[in-house]
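No lab work stands behind these numbers, since they all come straight from the coordinates. As the structure is a computational prediction, the values presented were derived from the model and not from experiment. Cβ atoms are built from the backbone, for glycine too; each structure is taken alone.
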Structure P
Amino acid sequence: MTSILTGLCERPLVPVLLLGLAAAGLGWVAVARDDRRILTAAVAVATLAALLVATAWMVSTPGERAEGLVDRFVDAAERADFDGPDGMFALLADDASLHFGKETNPGLGIDRLQRALETLGRRHRIRENTVLSRSGETVDGDRGRVALFCRTVTESSMGSPVLTRWVFVAAPDPADGEMRIRQVVFETVGNRPADPDILR
């Protein structure tokens, strides 16, 4: 799938609206002028908009699959499910890494990532969580990148909501082709860059 088609499938709203407006405008002109050629063009543009909607609905891009994977990961985090078949660890690649602040910052390996996640069963147990925004996109052909913004109340926050930003990068596992998380990036807490000492 080309990058242009992938982008259209992931974000079809604006192109579909523009095509719909163009079709409506051409249709209005065709009726006003009683011109069959313009009416044919209006029908063609409307058909193109419908095809785009159908394609976006039928095609699952890597970015969209990554969004679904992150939804499952967040659900497992809220349940403090680590080792279950749908637990957080099962959704991680064997070489997954944990980064703080930026994706480009050096990452910690899978063992450190798992230990950090286990704090969600103790000190940072989630009491309430609201996903304020989630946005996925396809990168590098078969990889998905998901940006997540949450408002969370944990045991350690003493009842106060904490705003956090995260980035997840996922890719198909070479062994079975299943999408798994390769990078977890803890970007910010409130307005400050996340620090490795937070998840201890």
Structure Q
Amino acid sequence: MKTMAKLYVCNSLQDDELKIAIQKLFFQPVDEIYVLPNYVERTKNLLSGLTTKVGSFVDYPLFSGTIAKIAYETVDLFKHGADKLLVGFLSTQLTAENWKRLKELCNTLKPLCFENKKLIYFINAQRTKEIEFVETVKRLQELHIKQIALAADNMQKGVDYAKIFRKEFDQTMDLAVYVKNNEFMDLQTLLEMGIDQAGTIFVN
């Protein structure tokens, strides 16, 4: 099922601003909204009455913590109400030399999901070359990861990476593509390409 999402990566988001952002969802519903860890509980409360799932980011903003730190944050965010979590990678972590750590990380996090909680591996295409992207997805596929997400700084890059993904990989992996500061209505282009979820990233 194709879905729509919004990501709010706003370090200084005030409560009034968060309320306004959530109120808009009552008129333009989305399937998922992602906020920084410190906004998860408040967002869940503000979304009362909607079916929108609330997600967040693990090890934000550096995405370079130890496996133990990432595991702790994963459990803590799930306990505080997050439905889904984006586990991010830096471009320096996408090389073959870091395969052992990636494998250990995935194996550590997998049993931490409970009930309907989900982990999605998050690749920042703004800092990732195409060959690194393909190599990383191949490795995630070997680990039986079923969902990955991609952040792009513009629609064209999102479309380009979506094409690469669908050319290189079968339909057993779900791909979400999030485009920075993009008009929400334009995301239909990505869904028509066979992407499973499209979203827009709001950054301050």
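At a glance:
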read-out: Per Cα Rg over 2.2 N^0.38 Å, for residues 38-101 alone, the highest-valued of structures P, Q; value: P
read-out: Identity of the structure behind -11000 (criterion: helix-only ellipticity at 222 nm (-39500 (n - 2.57) for each DSSP H run of 4 or more, over all residues; to 500), calculated), options P, Q; value: Q
read-out: Ranking P, Q by distance in nm of label points 7 Å out along Cα→Cβ at positions 46 and 166, the structure that comes out highest; value: P
read-out: Among P, Q, which structure scores highest (criterion: percent of Cα pairs over 20 Å apart); value: P
read-out: FRET efficiency 1/(1 + (r/R0)^6) of positions 62 and 86 (r between Cβ atoms, R0 = 25 Å, to 0.05) from the coordinates reads 0.75; which among P, Q; value: P
